[in-house]
Structure 1
Amino acid sequence: MPTTEIVTFRASEAFKKDLNLLKPVGDAVKKEEGFIQSWFGFQVEDPNIAYIFILWESYEHHKAVIDSPSYGIEIVEPLKLCVDGPLNSDAFDMTHVPFAPDVVTALSAPTTEIAYIKHKDGTTETLHGLLEKLAEKLDKAEGARPPCAYGPSREKEGTSVLVVGWTSAEAHYEGVAADKPPFPIIQTIQESSQVSFKHIKLSKS
């Protein structure tokens, strides 16, 4: 099953001055078996936060890369130069999500909303039905770039991740306003879950 690796990190001063520091990581990843495509960008709300999305043929393909002898030298070491802090600190996060349906459109939109939704009972099964209904409404919202995509985080127990393509962050806020169809479902989700979301300007990398 196709799986998306999501890397979030606080950008180092060196990286903000020279984005080419990340190029060796991208070059190494692209030659690996199972790589499909990738995107990179910065958060709208906090431009110091960077995101990498890598679409793999399966989680097992990326796991094989992590377990390979070259992983530390070709990927980890150059990545360290880009991160403002150790990779085992809150400056860096990595998770995997088997998004459905296709995640490419949402990540290729002018603005991508990413939402982490942690259900209070610690499971994602209850959340799935609500997200399915929400996705139907979001895909019809003015300013959206459908389809949106969602799925459970492999590493964050009880957490689902939703990505939605929008023409802009402003379009997102207008599309889910109190008088718009997605709003009641969003309210229901918020009653049973902890929700956090941000906007990202991504480009194919």
Structure 2
Amino acid sequence: MTNSELLSPGENIRPQLTMDQAKQLVTKYYGFECESISELDGYDDKNFKVAVRGNHEQDKNEQYVLKILNSLDSRTVDFIEGQNELLLYLFNKNITCPVPQPTITKSYYTIVQLESGKHIVRLMNYITGVTLLIASNLPDYIFSQIGTFTSNLDNVMKICIEARICQSLTMGVYTSSLDPGNAYVLTTSKPGWKVLREMRSMTNEELFQKWRELPLVE
């Protein structure tokens, strides 16, 4: 890992741009005219839900997510290319996931220069739904299915989950110190520390057994 891939203390890596600038990116690089645009939650990236006017009559209500990566992740182009290939592979296997859309030059990303630095820009298909964070009255079997799927991957997944929680908690505090108005980055803090402590106190088998014991039906 080079110094250019590390986050410097106090460095603000979040993209800085207006709604109008975001709309211009959609038109310039993807050839769509925005019908509407709204900002979505995000940590260090900027995400916009856009409704575009399609090229054909039946395409008028197409919806996408314009994702502008932070300046740190934008330095690792090979990682983004690999991520795009993975998403396209999953899509071709009929797995629902965000799919990068080609630019007018047939690339699945572009790099733009903003006031905040160089940022990778992608347009992804919009998937209708809600996140687990705001979903209510979910039956227990949903969580059982999530846990069972995770446990079937491999025991190393426990470490990966713990590492991802640590990353989320740490980056949430850091981003909040730079952007106090972004309340979204701290939404996982209160439950996150509790979950992390509980997971750390369990063995792999104890954790997976707990997931398996959740009811499979309502």
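Coordinate-derived values only; no laboratory data. Keep in mind the model is a prediction, meaning the values are calculated, not measured. Cβ atoms are built from the backbone, for glycine too; each structure is taken alone.
When Kirkwood radius over Cα pairs in Å is calculated for each of structures 1, 2, structure 2 gives the greatest result.
Quick check: -8000 is what I get for helix-only ellipticity at 222 nm (-39500 (n - 2.57) for each DSSP H run of 4 or more, over all residues; to 500), calculated from one of 1, 2. Which structure matches?
Values: 1: -8000; 2: -12500.
The read-out comes from structure 1.
For the structures shown (1, 2), relative contact order in percent (Cα under 8 Å, 6 or more apart) is largest in 1.
Here distance in nm of label points 7 Å out along Cα→Cβ at positions 100 and 140 has been calculated and equals 2.2, so which of 1, 2 was it run on? So the calculation was done on 1.
Please compute mean count of other Cβ atoms within 10 Å over residues 44-51 for structures 1, 2 and give me the label with the greatest value. Display every interim value, and only then the final one.
Numbers: 1: 15.6; 2: 19.0.
Greatest value across 1, 2: structure 2.
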